[in-house]
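Following this line, the structures themselves.
Just so it is clear, none of the values below were taken in a lab; they were calculated from the coordinates. All of these numbers come straight from a predicted model, not from anything done at the bench. Cβ atoms are built from the backbone, for glycine too; each structure is taken alone.
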Structure I
Amino acid sequence: MPRISAAVIALNESRRIAAAVASVAPWVDEVFVLDGGSVDDTCARAREAGARVEVCPFDGFVAQKQRATDRAAHDLIFSLDADERVDLELGSALRVAAAEGKAGWTLNRRNYLDGAPMRASGWYPDRRVRLFDRRRARWGGSDPHDRVLVDGPVGRLPGHLHHDPERTVEAYVRATQAHAERRARSLVEEGARPGPATPWLHGGAHLLRKLTLGAAWLDGRRGLQVSWIGAQGVVTKYRRAAELLEERS
């Protein structure tokens, strides 16, 4: 039976890291935590929970997740974030999938807001590749929107990966603005040149997409909130990219 490493990146996650490790530990052969330079006791709590821990300065989500993948002990990798939890059905499925020999597997991530799971709004089913053979996959995308690029057949796992059950609207606003700043820097590095109308065109398109294709109405008030907050984040992203370009000129 192929062995599985759970690879987790963390930075100042003292409050949540132990629960993340505990949720996946029964189903894998190793939990490896790559800490990005925490100033709290994230490393100590991860070790107490049974994880192997190394430290490497954080320099972006894509690079850090690839680093964690490369440093894990086994070729079959299950990627987990510190604010995610594996449920019983998903955990049991990992062992079954390990024997299938595919290059990767998608799963459903269940996102939460104000203590309740989202039903739509682009937040569910939120399918992502999280179990993969590192010999046939690598991390790609643009910070902070990382994704696994797989070369080969991809299966699908049952169960759910529960994401940030404690997240509030206020926390989502802060995270969205922080992500917008990171993405703005990535856009500049990629050569984007947003014009004066770009923030509003892209922000409006995001809002319309969430309300229609994302069926945000299924989540009621919370669906409207995440649609609006997300649109504001898109506007901020392109405005900050334009400001960064002006600062460099």
Structure II
Amino acid sequence: MKARILSLTALLVFITLTSCDTLNQVAKAATATDAQKTPTTLEIGNGLKQALEIGTGKSSDKLSAVDGFLKNAEVKILFPPEAQKAERTLRSIGLGSLCDNVITSLNHAAEDAAVKAKPIFIGAIKQMTLQDVTNILLGSQDAATQYFKKTTTLQLSGQFRPVIQTSLNKVGATKYYTDAAQAYNKVPFVSKINPDITDYVTQKAIDGLFIEIAKEELNIRQNLGARTTPLLQKVFSFADKQMKK
């Protein structure tokens, strides 16, 4: 009797597991089939906007984190090219730590400003037309990045500059850099340095943000694993097909 009960129990467990496996396979097949269907215009718009919100959000969060600029070699802000000769001079007379402090403050100022980026990008995404969506989805590998450069740079600059100015003033970096630039500019026959470091840091912060956005855009275009929702899979599978034609 016990043997019969054990056998029956084992059979029921086997049937249950088999049924679960079958259901999982059916679900996966249904998802794969759905991803192959041609998306509607509404789905294309929503899917692209979803992707852009994810990509710009990640970029803003990454760069606004502590040392988000400073420890990222691709976007780290150094002395302006025209000031690097002055930097070398300062380091040669034992002021290397002072130069390091300035560089650290420039990057931390950019990190403070990057917090302002996310709502600006969300606003630009909401204002996209159907033509904008189509051009981006079926455009070049950096079509979205170029769109954001065109539509948000002026607003980013306006939002970033006062934050960077305040951050630099707080640690004395603005005054130090201005004094150093003015002193260096008095040397005869040298290329003059722009004493306004705030404009430079603002532009570099924006440049760094677009570098990260371009990376996120390329990732979602090329990496199937980055398409984390059924809608993204459907829309970008459609885009993949169109680009191959």
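Overview of values
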{"read-out": "Entry that produces 1.4 once distance in nm of label points 7 Å out along Cα→Cβ at positions 127 and 215 is calculated, selected from I, II", "value": "I"}
{"read-out": "Test item: FRET efficiency 1/(1 + (r/R0)^6) of positions 191 and 207 (r between Cβ atoms, R0 = 25 Å, to 0.05) calculated as 0.70, pick one of I, II", "value": "II"}
{"read-out": "Computed 18.6, 56 for Rg and Dmax of the Cα atoms in Å - originating structure among I, II", "value": "I"}
{"read-out": "Distance in nm of label points 7 Å out along Cα→Cβ at positions 119 and 199 - highest-scoring structure of I, II", "value": "I"}
{"read-out": "Identity of the structure behind 31 (criterion: relative contact order in percent (Cα under 8 Å, 6 or more apart), calculated), options I, II", "value": "II"}
{"read-out": "Comparison of I, II by FRET efficiency 1/(1 + (r/R0)^6) of positions 55 and 87 (r between Cβ atoms, R0 = 35 Å, to 0.05) - largest value held by", "value": "I"}
{"read-out": "Identity of the structure behind -26000 (criterion: helix-only ellipticity at 222 nm (-39500 (n - 2.57) for each DSSP H run of 4 or more, over all residues; to 500), calculated), options I, II", "value": "II"}
